[in-house]
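What follows is a set of structures for review.
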Structure P
């Protein structure tokens, strides 16, 4: 009798566990999982999150801060994330290798810079030869911009010591004299003069005028299986981008709360970013032009077409 009761109890536990599993998986299937970098470039996403715009429009969005664009791309490709706010360079590198992702929205132009110590003898990019320079990652757009700028002075990657590190540690590494310079995205560019630990040698807009920077990527099967949710998400991104452009002070406060920096720093940093959302012809052309820079530096193994990079059915402009 006791044996029979144990069997019944075991079956009941299995049934309950099955119900819990079904509930949790069906609930989880409604979540749109989005990765983003710790940067002001993602301000539109942070604004939509703070203002609860996703919830108000019936979307269940879970955001995850990840330290590098390549890690976000990997997570989207593996299915751990559905979408990501990343630099265009790791996105194109992944697409060139056959990773099934598409760029579904634009995020920003420019917004990076090379920083040196306040009293540094480095007065121009030509002086970076033989120096140690920190970047947010090997596949980051910042490293591409750095190498492209050095090329103008016939300086190759062999002529400098480039090290990758977590972006939160980059300014302190300069302050501690562990590196001679760094290139990063905002707010970690404006953070240096604000904290009096460095000065901006050159902004990225002076390296490549109006260059593309961050984009929104989505996995091909997510685009195919959730077009309505994706369309709604991207419309919110467009609305939030306009908010960022028209409410700089409020945006600075919102980004400060997410990145735990300083609202004054954010106010300075946001001035150096051009926020966009549409994949219009101008943005597509700027990406294709930047692709040539990646090709020349050996970061891509093929030349991509616009159709291979973009899915313009949502924010085609």
Structure Q
């Protein structure tokens, strides 16, 4: 997609009702660093809960599946994935790890760290936007394990989530699998208040992460968002079963879109920057089915978070 086409899409989103910005624009170098910091915050339970599940199940899974390659979508720093890679190195030390991420600079740093930490594994990073498709440079060693952690799939509505998973299915063969991290809905073991706190941390890191999207648009497309004119807002929408993150204009402001006119914000008007859908098993099974996958196994952390293992549907 050309830069002009991307900017046109951004402008369309800002003129939509409600206004919205694609969450992929969070992830420049600074955005990736801020998100990495978010995952270490005491309020942000998904990362440590998912990591605990991986620590319990990674080695049994690797021994069962015997993957010759792991392709991770939206790898980032691969902090949690190191648990899986440790098991992979013990069981299949000549395997290949392919981290795919939109931020090439951040991905390069991750690859260098992983090569030093796991010298027996082959690390071959790919810079790209997995939400638009997966372009492989060479055939995957088989069987392959595709991974999408951090409940990243929750950043998309169910239809789009299925479409994104279908990009992976297009590259899967009969013995391949996909391991998906899914944050679960509030319930007896997780309150709505705890869920909302994860997106409104006391250190303000999530707020800086959210506001950084405006800096990314300014630097990439030449827009002129006045970042201090906006503030972070996040809340749980019970009807939609999702967290919504917004940026709210603190006063009336106008933004120039080079070659695409301008957009005006009234005081108090918001632009949605991210959704984070919350799931139960039935919802994940439905999304998998739409993507051409079958749930092969389900690893649940007391109703707080789950790992779903899928395989291509027959």
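Every number in this text was worked out from the coordinates using simple rules, so none of it is lab data. It should be emphasised that the depicted structure is a prediction, and the values quoted were computed from it without experimental measurement. Cβ atoms are built from the backbone, for glycine too; each structure is taken alone.
Summary of values
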| item | result |
| --- | --- |
| At a computed 3.6 (distance in nm of label points 7 Å out along Cα→Cβ at positions 120 and 280), which of P, Q | P |
| Structure with the greatest value (metric distance in nm of label points 7 Å out along Cα→Cβ at positions 160 and 248, set P, Q) | P |
| Origin of the value -11500, where helix-only ellipticity at 222 nm (-39500 (n - 2.57) for each DSSP H run of 4 or more, over all residues; to 500) was derived from one of P, Q | Q |
| Highest-scoring label, criterion being relative contact order in percent (Cα under 8 Å, 6 or more apart), among P, Q | P |
| Comparison of P, Q - label where distance in nm of label points 7 Å out along Cα→Cβ at positions 40 and 200 is highest | Q |
